[in-house]
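Take a look at the structures below.
Laboratory data are not the source of any read-out in this text; all were calculated from the coordinates shown. Values in this document were obtained by computation on a predicted structure and should not be read as measured data. Cβ atoms are built from the backbone, for glycine too; each structure is taken alone.
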Structure P
Amino acid sequence: MYRCKLIISSFFLSLFIFFGCKKNEQDPFFNGATALSISGDAKQGAVGDSLVFSFGVLNSDVTDTLIKLHMRAIGAPVDQDRQFVLSVNSQLSDAQSDEYEIEKNFIIPANSLSAIVPIRIKRSARTESASATLVMDVSVNENFIPGPKLEIVGQPTSGPRFTLRWTSQLTKPAAWDDFPYAALYFCLGEYSTAKHQIIIDATGITTYDDVMAVSDRWYYIYNKCLEWLNTYNQAHPDAPLRDENGDIVEFPIF
């Protein structure tokens, strides 16, 4: 019995020491200051504390898109608007000023603990062969301090910093020429990003794992791409479409 009481007492003493240490480690989050954290949107593909977006999977006519950052305050709501500061980390960012748009004034509305900050990112000539990176930090002001990093399995990480990266590059799908299917190779020939973009523009299809050679879906992709290419070349009789290597884009004829 005595041994049991000793174990129980040791257990609660350990908990006291653990949470006491945690409190000291996370100070000033326990001194009354209100913290503010950023996270991405899981529906837009945010993973951890970052989001990678590719314009390549969209129709080439799409030149910009809106990314949502979720801001969350830790503490009780108040009955007035509260401004907060969200800064571009210039040392970690390489996005150029004409590649994104972001508001300058940020507010957590009265009686609320959250807000959404929209960032409009843009396709540019540079992102055709590289990526743009924008790192946002919560900065200290009279209302908020940067919040702690909170990680929850299956959800975007909430913390004091968020990284947004975007590109227009496409990468070759495994279904193009990998064994055993090589469906898109037999359909459209050697891979190029120009051909890949034609599939997206002509069909809207962006995933190809279920494309089997000489199937209805395979023929659909082939016919729509051939139609798209013929229309383009007819509209540009002296300048047929060329790929990123300067070669004229051609498809097999069946």
Structure Q
Amino acid sequence: MELGLAGRRALVTGAGKGIGRSTVQALCAAGVRVVAVSRTQADLDSLVSECSGVEPVCVDLADWEATERALSSVGPVDLLVNNAGVALLQPFLEVTKEAYDMSFDVNLRAVIQVSQIVAKSMIARGVPGAIVNVSSQASQRALANHGVYCSTKGALDMLTKVMALELGPHKIRVNAVNPTVVMTLMGKANWSDPQKAKVLLDRIPLGKFAEVENVVDAILFLLSDRSGMTTGSALPVEGGFLAT
């Protein structure tokens, strides 16, 4: 299915690894000019060598002032993927202030800040746009040791709805994708224990975790005009986990 994304300009956060990196690669292949944001310069360097034309921006999105400086002159953006995120897992009774602050700074506050910068530019230019927030099935299901992570993603789903409500009149669509465990390098490392994985897999009707391309395909669909009447949604990519 032709998505018609060629010629547009996108900004992707968390672009150095995993879902973000694969999203950048897919967008470039679709003829999109991409601004890739990561806190790791080495990841950006290797990404630029793989995808010519990618514009790298190295910044830690947990730093509000540095993010403002780095993105204030990023130029016109038509598509935004808020993918950057952290997963700091602790039992509820052991949650630390540091883990709480870092999780909400990156998983929620940075989404607000980056989206404000991009959306204000879209509105000033009078152009339509699309924003996709990478959420999680953990926004809707309690998982042990995920108290802070689940909370950030639950908040992100509601933020997505509010953004859709307020930005819709400006013809800016905002949606979330909510994957299960994704087989990135991090996903494989965290869920390589068969016993640990079985507990979750037994709750997934399709009996498997998501591959990166499953999530990237959903992101590209929501960025494209093929989803032109979809906004404020949370699209599950979780093999039926939320149906159980």
Computing helix-only ellipticity at 222 nm (-39500 (n - 2.57) for each DSSP H run of 4 or more, over all residues; to 500) for each of P, Q, the value -12500 comes from structure Q
Distance in nm of label points 7 Å out along Cα→Cβ at positions 77 and 125 was computed and gave 1.1; which structure, P, Q, did it come from? Q
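When mean count of other Cβ atoms within 10 Å over residues 197-204 is computed for each of P, Q, which one produces 18.4?
On the way: P: 18.4; Q: 14.4.
Source structure: P.
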Identify which of structures P, Q gives the largest calculated value of mean count of other Cβ atoms within 10 Å over residues 61-68. Q
Can you say which of P, Q returns 1, 7, 14, 18, 21, 18, 12, 6, 3, 1, 0 when P(r) over Cα pairs in 5 Å bins from 0, in percent is computed? Q
For FRET efficiency 1/(1 + (r/R0)^6) of positions 93 and 157 (r between Cβ atoms, R0 = 30 Å, to 0.05), the calculated result is 0.70, so let me know which of P, Q that is. Q
